[in-house]
Structure I
């Protein structure tokens, strides 16, 4: 089975015309895509180190995701392993606020279930 990298201007999940935002959402919605970006935000990692940080990801899925993220210009291969590209760092800066928000959300959910 062929897996195409979501590309603006080509049909993607949710958009027959391939609107850029829909191509991005298609890419980031793939299993482990956001996890890979999140783990690489702290710096370069080898394949094995990245796999260990991504917990239960299979080598096949991780390899596919890395290829897609590299083809999309968000990840690159450096001397120390895989790392975010300039575009990847720019995207992560937009995603980073989700970390604290998710912590607050989780805490709020935990507190609301204690009240029940």
Structure II
């Protein structure tokens, strides 16, 4: 992911596509990657444990979803503020270095 972030994004102007036209594709990609990234995470295991203990599936689902939204919303908001004040190339570079550092650290100490 770190190396991928270093590759600049290109929008094909010849096809006439707009970013808004691809919003659903981006949303589905995000949902899929989030699902894969969170598999086996402590929050997922806690959700399974709550679902096993309490028979009210709706309440467990709503509660854990709201909890994740409340935990992630500030990070998204802060990230949006950074991307408005910093050039996107810098954001990509910092994210790439961070992902690469985490990957190397995982290989060494993981």
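General observations
- Answer label among I, II for the case where percent of Cα pairs over 14 Å apart, for residues 9-56 alone, calculated from the coordinates, equals 68: II
- Label whose coordinates, when helix-only ellipticity at 222 nm (-39500 (n - 2.57) for each DSSP H run of 4 or more, over all residues; to 500) is calculated, return -17000 (choices I, II): I
- Identity of the structure behind 58 (criterion: relative contact order in percent (Cα under 8 Å, 6 or more apart), calculated), options I, II: II
- Comparison of I, II by Kirkwood radius over Cα pairs in Å - largest value held by: II
Values quoted throughout were computed directly from the atomic coordinates according to the rules given, and no laboratory measurement underlies them. Predicted, not measured: the structure shown is a model, and the values here were computed from it.
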